[in-house]
Structure 1
Amino acid sequence: MSSFLDKLRNNRLFSFLLSKFFLINFFGSIAAVIIIIIIVNLALKWYTHHGEQISVPNIIGVDADEAIQIIEEEGFKYQIIDTIYDNKQKKGAVVDQNPKPESLVKSGRRIYLIVNSRQDELISMPQLIGLTLRQAKSIAENYGLEIGNLRYVPDIAVNVVIKQHYRGNEIEAGKKIKKGSKIDLIIGLGLSDQTTTVPSLIGLTYKDASKLLLDMYLNVGAVVYDNTIKTKRDSTNAKVYRQNPSPKTINEVNLGYNIDIWLTTDSNLISNSQEEETNE
C-alpha cells in the first residue's frame with residue numbers, strides 16, 4: 001500500500017493536479033464561469049425587462065397628437081392602423097386602441113390606434129327629384145343625410161319632390177356634400193289646397209317632434225329653449241312643453257306649415273302642459 005502511494009506521489013501528472021498552481025487556476029476558472037453566467041442572466045433580464053409589466057394608458061377620446069405624446073412618454077410605441085368617420089366622436093380623437101386600456105404589458109409594447117378623421121366625410125348627393133316624399137326620406141337616410149324643411153307648391157304631382165335644395169340653393173345629384181347635411185325639398189301640392197292635421201308635440205324631444213312633423217308634411221318653425229338648457233346634453237334630452245299652433249287652437253293647416261316649439265328639461269313643466277292638454 002505504501003509503495004502505491006509513493007508511486008502516486010512520484011507521478012508527475014498527479015503531482016501537478018495537487019499543485020497549488022493548478023488548484024488556484026481550476027477553482028478560479030469555475031468561479032469565472034459562474035460569474036459570467038450570472039452577468040449574462042442579469043443582462044438578459046435587463047434587456048427583456050423580465051417580469052416587468054406596466055398598465056396601458058386610456059387614450060380613447062383623446063386627440064391623436066396628445067395620445068401619441070402620452071404613449072411615448074410612458075415608454076410605448078404606437079401605430080395608427082385605421083382612420084374612420086364618426087359624427088358622434090370628436091374629430092381627430094382616438095376611437096379605439098389595442099391593447100385595451102389598463103392592460104398589463106411590457107414597456108416598449110406597440111399600441112395600435114384607430115383615429116376619427118379630422119376631415120368631414122363627403123358623399124355624392126343622391127337624386128331625390130321625381131321621388132315621393134317617403135322614398136326621398138328613405139334614400140336620404142341611407143346616404144346619411146337629413147330632410148330639412150319642406151315647401152309645398154302648386155303642381156300636378158302630389159307629394160313628389162320637384163326640387164332639392166342645400167343651404168338655400170338647388171343642388172345637383174352627384175355633387176359632393178358633407179355627410180349629415182340637411183336637404184330642403186320642394187314638394188308638389190297638387191292643384192288644390194290640401195291640409196293636414198296638427199299633431200300634439202308635448203312631451204316629445206326635438207328629434208321625435210321633427211320626425212312626427214315631417215311625417216305629417218309639416219315643418220319645424222322657431223325653436224325656443226328655456227333657461228334649464230345649459231349643455232348640448234340638455235338640448236338633446238329637452239322636451240316640448242309648448243307649441244304654436246296647437247291642436248286645441250287650429251286643427252287643420254296647409255301642408256308645409258311651420259310649427260313653433262318650446263323645449264325644457266323641467267319635468268314638472270312638461271307634466272303640467274300634458275295635463276292641461278288632456279283636460280281641454
Structure 2
Amino acid sequence: MTHQDPEQQAGDHPANDPLSHLVAEIAEVAEYLWQKGWAERNSGNISVRVNGLIREAFPSGSISSATPLSEPFLRMAGDLYLVTGTGCRMRDVSREPDKNLLMIRITAEGDGYEILSPPETKSGPVVPTSELISHLMIHRYLKEHQPTKRAIVHTHPSELIALSHSPVYKEESLLNRILWGMLPETTILVPEGLGVIPYRITGSSELAYASVNALQSHSVLLWEKHGCLAVAPTVMEAFDLIDVMVKSADILLKCLHAGFSPEGLTDEQIEELRDRFHRK
C-alpha cells in the first residue's frame with residue numbers, strides 16, 4: 001500500500017505519514033474490538049473515506065480491474081476508501097493491517113471500484129468487506145450531509161445486543177432514557193442517544209437505507225439482535241461513541257444481575273448535564 005503525502009518531505013519519519021497514522025489507528029481500534037469480545041471470528045468491519053488525507057501514487061500494474069457495484073455512486077467517482085477485507089478477523093487487522101486492509105477507488109463512472117495495490121494472503125487476494133455496499137451508501141450520505149464524518153465502525157457489543165432482544169429495551173426512547181441515566185458521560189458524549197434499527201438481514205440494502213435515515217439524527221446505531229454502527233470524523237472517535245454506550249448498558253445489566261433495578265439519574269440531573277454541556 002504505497003503512497004506519497006503532498007506535504008511529506010523526503011526522510012520524514014513514517015509516523016508523520018497520514019496513511020501510516022490512519023492504518024495504525026485502525027489496527028489499534030481493531031485490537032480493542034477483539035479484546036472487548038465484540039469481534040467474534042470475522043465479524044465487524046471498518047471503512048474510512050480518505051480523500052484529501054493522502055495523495056496516492058500507485059504503479060499502474062498494482063491496480064486491479066474494476067469490480068462492478070450493484071448500484072451507481074456517481075457523486076463518489078474517484079473517491080478513495082480504506083476498508084477491512086471480507087473474512088478478515090479484527091485480531092488479524094490489528095496484527096497485520098497491510099494484509100487485511102485495502103484501498104479502493106470508485107471508478108470515474110461511479111459504477112465500480114478498483115483495488116489499489118491489492119494485498120495477498122495464502123488464500124489469495126483480499127477483497128473488500130461483504131458489507132461494502134452498505135458502507136458506501138452510508139459514506140454517500142455522510143459526504144453530502146455530514147462531510148466531517150469520514151469513519152464507519154461496525155461491531156458486535158454483547159451488552160447492547162442483549163438489550164435489543166428485550167421488547168422493553170429495544171424501544172428507542174425508553175432505551176436511551178435508561179442509558180443516559182446510567183452514567184453522566186453518556187449524556188455528555190452521546191446526547192442524541194442510540195438510533196435503534198428493527199431487525200433486517202445482514203448486508204441488505206434495507207438495513208443500509210434504514211441506517212442512513214437514522215444517521216440524520218444519530219451518530220450511533222443499534223441494529224436489533226445484530227450489533228452497532230457508529231460514524232465520526234475518525235475511527236477512534238467512532239469507537240469511543242460505541243464504548244460509552246456499552247458502558248451504560250453494562251452498568252444496567254450488572255445492576256439487574258445483582259437483583260435490583262438501578263435508580264439512574266433523574267430527569268432534572270440529565271437536563272442539568274444538557275444545559276451545561278450542550279446548551280450554550
Structure 3
Amino acid sequence: MLTDIIKADLETEVWECLEMVTDPELDEPITDMGFVERVEVIDARRVEVEFRLPTYWCSPNFAFLMAFGIRREIGALSWVREAQVWLNDHCFGDQVNAGVNSGRAFSDVFAEYCNGADLEEVVETFIAKAFDRRQEVMLLGLRKRGLTAEEIVTMRLGAFDRIVFGDEDEIWQKPRYRDLLLTQGLAETPEDLAFPTWDKQPIAAEALDGHLARQRNLRINMEFNGAMCRGLAQTRYKEVEFGEDGPTLVDFMMGRVPPREDAVARK
C-alpha cells in the first residue's frame with residue numbers, strides 16, 4: 001500500500017523532473033511559470049499531471065511541446081509505468097490530450113494537429129533562442145570578471161568548466177548552457193571553443209559587442225513575453241501576490257484586484 005510519506009516523496013520527485021520542461025518560447029521551467037496545476041502518484045507506478053497555460057488561445061505548438069515534454073520527463077523515472085498528461089482550459093486541449101496520451105510518436109501527432117508543421121524546424125528555432133539566452137548570461141558573467149573580448153571568444157570548454165560563478169543566474173545557467181553545447185554538438189572536447197555561435201562559427205573579438213547586443217534584444221523580448229504570460233495567468237486564475245504596499249495602479253488596470261465584498265453587497 002502506498003503510504004502518505006512514500007506518495008509525497010514520489011510526487012516531489014515528479015515535481016523536480018518537471019523543472020526540466022520549459023516553456024519553449026521563454027526557456028523557463030513550467031514549474032516556475034506556474035503552469036503545473038496538479039501532480040498525483042497512484043499505486044507507486046502511475047502518474048497524473050494537469051497543466052494550464054496563461055490564455056485559452058496560447059499557441060497549440062507550445063502546448064504540444066510542453067505536454068510531450070512532461071510525458072518524456074515523467075517517463076524517464078525508473079518507477080513510472082504509466083503517465084497521463086492533461087491540458088486544461090485551452091481551445092486545443094482535447095487534441096493535445098488525445099495526442100499526448102495516445103502512445104503515438106510525437107512527430108506524427110504534431111504533424112497531424114499542427115497543420116503539417118515541421119517538428120524539427122519548430123524545435124530548433126526555440127532551442128536556438130534558448131542557446132543565445134543562456135550564452136549571454138555566461139558572456140556577461142565573464143565580462144564582469146574583467147576578461148577581455150579576446151580572452152572570452154578564444155576560451156576553451158575545459159577552461160570554462162573550471163570557472164566558478166557566483167551570481168545566482170550564472171550558477172543556474174552554466175550547466176544548462178553546457179548541456180546545449182554538448183547535445184547540439186557545438187562543443188564536445190575540452191579543447192573546443194566554449195562560445196561558438198549557433199551555426200558553429202567562432203565569434204571574432206571585435207564582433208563580441210554586436211553579438212551581445214543581438215542577444216540582449218532577444219532577452220528583452222523573452223523577458224517581456226514572460227512577464228506578460230505571468231500577468232495573464234495571474235489575472236485569469238486570480239492567483240495574485242501583491243507587494244507589501246498593496247496593489248499598484250497597474251494591478252487595477254489589469255483587473256487583478258477583485259471588488260471588495262462590501263462593495264459587491266451594496267450593488
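Since every read-out is calculated from the coordinates, none of them should be taken as a lab result. Predicted, not measured: the structure shown is a model, and the values here were computed from it. Cβ atoms are built from the backbone, for glycine too; each structure is taken alone.
Supply the structure label, taken from 1, 2, 3, corresponding to distance in nm of label points 7 Å out along Cα→Cβ at positions 53 and 109 with the calculated value 2.9. This figure was derived from 2.
Out of 1, 2, 3, which one gives -12000 for helix-only ellipticity at 222 nm (-39500 (n - 2.57) for each DSSP H run of 4 or more, over all residues; to 500) as computed from the coordinates?
Clearly, the read-out refers to 2.
Given a computed value of 18 for percent of Cα pairs over 36 Å apart, which structure among 1, 2, 3 does it belong to? Mind showing how you got there, number by number?
Numbers: 1: 52; 2: 18; 3: 27.
Among 1, 2, 3, the structure yielding 18 for percent of Cα pairs over 36 Å apart is 2.
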